[in-house]
1. Computing mean count of other Cβ atoms within 10 Å over residues 32-39 for each of I, II, which one ends up highest?
2. Match the computed value -10500 of helix-only ellipticity at 222 nm (-39500 (n - 2.57) for each DSSP H run of 4 or more, over all residues; to 500) to one of the structures I, II, and report its label.
3. If distance in nm of label points 7 Å out along Cα→Cβ at positions 56 and 88 is computed to be 1.9, which of I, II is the source?
4. Taking 34 as the value of relative contact order in percent (Cα under 8 Å, 6 or more apart) derived from one of the structures shown (I, II), identify that structure.
Structure I
Amino acid sequence: MTGPRRSQLRTLFAAYLNQDFVDDYGSPSKAVGAYCRTASDEHRMTTAQEVHEILRTADGEDGARQAVAALALEYHPEAEGWQMRDWLAELERFLRDPDGPTRLDWPHEETDTSR
């Protein structure tokens, strides 16, 4: 996955899950929720597919960490107790259904992302 296919996921990571996301949004779910509200459905689904491709092609946890590091993810879900692949799977699920509940803020409570 190269070139424009990665641009939507890179945008999510660089613009919404950057080093200031806690100050800007308060939590990972609110940051991703903001992205989902501003991105077109096509871009949101492209982003979900890019996450899916990382999960499909990355070689284990190390491969998943390397893939997201290459896309400038500054948030470290592992520090919150996540395995990277599990966090990516939840990210993909949330991108596909941003109106549903999410565990992106785990180990905290499930977050209701209703608008």
Structure II
Amino acid sequence: MEANSPNIKSLSETDYRSSIQERQRAVVLFTAPWCGMCKRLKPLFAAKSVEFPAIDFFTVDIGQFPDLRKEANVTSLPFFATYKEGVLQAHQATNKPDVFINLLKSLLDD
């Protein structure tokens, strides 16, 4: 899934860990090309990447990088993981926009 936003970067196995650890706040959307609900969330994910500039937005295609699915304990798709300074804060399998937005808001709470 390409998110069609310059604010979103697709991660591979080689840059996943370093990209997360280098950011103060990050959200990762784990997705797959066959995931219909992931495709439906794509516009919202892109819009929120603009609305929340203090958070870095990333995607991981688990079809291309199945080892990252195991590492992140992805249970189903779409799956979100949030990080502060490289430390996992929350992870959630959801297709509900309000749950995703609450994950983002919780990253901004100090």
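The numbers here are math on the coordinates, done by the rules we state, and not lab data. Only a predicted model underlies this, so the values are computations on that prediction, with no experimental measurement involved. Cβ atoms are built from the backbone, for glycine too; each structure is taken alone.
1. Largest one: structure I.
2. Structure of origin is II.
3. It traces back to II.
4. II
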